[in-house]
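What follows draws every value from the coordinates through simple rules; no lab data is involved. From a predicted model like this one, the values you see are computed outputs, not experimental measurements. Cβ atoms are built from the backbone, for glycine too; each structure is taken alone.
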Structure P
Amino acid sequence: MRILDYFKGQKEDNNFNLLPDGIFILEQDGKVIDVNDKIPQMYNTTRFNILGRYFSDFIEEGTNVLNKIIQSNTSMCVRAIVKNEETRNVFFEISASRNTESGKVYVCVRNVTGKSIEHKTISEKYSAAQKIIEGKNAFLLESSGSILSNIVSISGFSRALLDGIGGALSEKQEKYLNIINTNSKDLSYDLEKLFALFKLESNKVEYNNKAFDLISLIKSIERVYQKDFQDRKIIFNLDYSTLAQRDCFLDGEIIEYILRCIMDIFLRFSNLGRCSLNIGHPPLEFLKTRDFLANDSLDVQKYVLFEAKITDLVFEKDELDNIFNIYYKSQIKRPIGLRATLNILKTYINEFKGEIWVYSKQNFGTMFTFVLPLR
């Protein structure tokens, strides 16, 4: 059934508790914003423990499953994520619809465990697919070093030839070497981000949360990238003057990687435009409207707000709706490294219990906004 049809022309109230199946109402990124009474019963938990979490917390490969269902307009039988060891092989039949106006996704869930002998086949196919994915990721990660090393050598030697180490070059030779050098750098960037994403998918990232000085980290990154922006003649503004809390208790290396990803996006996709990165503490109302666990006594200095704007990069609505799904087949060609980077950012930020949003519009550019707790 198309769940969206039920809500057309109606207010989204407790009427959907009358439906015989479980219902999730999700934001575009898979965050649960409402459920009917059947869902807590199916998961043997409370509604409070479900709201604010993500669909992938309840259904294996939840985001990918939803995209496949919505694009193909079919239902799918999938494995549920449950805590009870005795009922770990639970299968749900899922159908879903997306409201293009509100951006909300409506998901119908029906427990079909034990109702079909095909469940065993599904389980076996799922296990086989998981082994293939794990083997693929392991192979690619093991090969990443040699692949990237070869590309770096191409970039390095072509740069050396351009600098005259092999003698004077003709105009045509210089032109072709510049193409080789630029393309090898772009390929190295794309593959490095793709390998980093595979590492995340393989759950091989270890987090080392400890105290560090956030402002000192920001200053060090600013010094590293300052010359690059000047050489490219890109106007770049960095403002962290309102950041009062210096101490951060997350993984400093990953926070540095997140900021470097933002800087790399600025450098790669800016021509002669403007880029800005504002870092400070979010207003209390911002935290409340963004569904953080905020109250009147919340200390906003326990959070840090990043606003990264680039004027030369604009996403169409279709891209924006699926911006954190690297496997989405967009009609607009983008470097795979950009899509991988955005998925890496979201994964790391969510891991730290933060959130990220992307706003993009013609004649404005794109704004990446994300909030992180300092602990």
Structure Q
Amino acid sequence: MADEKLTRNTYLSKNTGVFPDQTEVMGKTFLKVDDLRYGTNPHQTAALYKPAGRQTVIGDMNVIKTGKSGLSQTNLEDISYSLNIVKFFDQPACACMKHVNPCGAAIGAPGEPLRAVYVKARDCDPRAAFGSVIAFNVKVDAETAQEIMKTFVECVVAPDYDQEAIHVFTNPEAKLNKHVRILQCGDLKQLPRFVGDDITGYQTYKILADGSLVIADPLMTHVRSVADLKPATAENKALGTVQSTVAATRAQLNDLLAAWYININVRSNGVVIVKNGGVLSVGTGEQDRVGAVEQAIEKFKSKYEGRESIRDAVMASDGFFPFPDGVEVAAKAGITAIIAPSGSLKDAEVILRANELGVALYYAPERVFSHH
């Protein structure tokens, strides 16, 4: 495999030399990996930098196969967010990313082939998956590579590839997907996941319209396993203490955990619907909570219904439900377990309504808005 690898500095660019070889941000040195094909749009110049002095998961990627042209900022952002999903899982996982939102994701069951995991992720929304970035947390095999080559994707990123998979991706006779970019990332265990992990060097930087800079800790979660999923409870003067009285099944608890991890990388307001380890639909970028739920359900009906039933699926919400209407819309569609943070003045009313509708409601210990 090594003799077929290209080095990471083989990205092509029409903007060579626009950006310096190194730069300083808050006293930290960043080294230029390469000039990029473009930034977010073709008329925007861009370059990729990595922190000096350490190996990085993305900045030190090996480019096994380049496309017709090099990577853009949009490619790298989709790579980053997709890896930020699959990093959470010990079992094989796949995420399909498009415009920094997952259009599909799936987690493998014991003994399930990686190809099946990929198909489950892709077929969440195959129309949106056209031209997406595909990320895996395990070595990609030839069978999975053959399936990937059946439809057009921009990039595939994984920690490793079988030699046979590389032969599939680099086959000169490939027509549909001949320009796919194949990238080998670093060890995903380097990336922080949970509150309490070492975040040195992982702070995020956001430049505002006037050039001002916001520096923030990375978004992580307290939720490490299904043991951290607690039945919702709240109290108010009128209702007293109200607790969720409906229990999720073991399979639903696993799906709730997966939905929560995936939702960390969904643009808020966001919800994620999951069943049997696969995403059924994503509602993203809505300005109101129930609108995100409605969007996800309508997307399921138009893109997925007929291939899978939403009955007894689970849903994660990245913010609290200010009113019971979000739970009511989800329950009407057939969703029977939900995870969301608390924080609404009407939490007790939301829990009471969930009990009446037969929905298991679990409260997460934090909000996970992503304003990317």
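Between P, Q, which one scores greatest on FRET efficiency 1/(1 + (r/R0)^6) of positions 96 and 312 (r between Cβ atoms, R0 = 30 Å, to 0.05)?
Q
I have -14500 for helix-only ellipticity at 222 nm (-39500 (n - 2.57) for each DSSP H run of 4 or more, over all residues; to 500), calculated from one of the structures P, Q. Which structure is it?
This value belongs to structure P.
Given a value of 2.2 for distance in nm of label points 7 Å out along Cα→Cβ at positions 192 and 304, calculated from one of P, Q, which structure does it belong to?
Among P, Q, the structure yielding 2.2 for distance in nm of label points 7 Å out along Cα→Cβ at positions 192 and 304 is P.
Work out distance in nm of label points 7 Å out along Cα→Cβ at positions 144 and 336 for each of structures P, Q, then name the structure with the largest result.
When distance in nm of label points 7 Å out along Cα→Cβ at positions 144 and 336 is computed for each of P, Q, structure Q gives the biggest number.
Among P, Q, considering only volume of the Cα convex hull per residue in Å³, which has the greatest calculated value? Each step should come with its number before you reach the end.
Numbers: P: 182; Q: 148.
Looking at the calculated values, the largest one is P.
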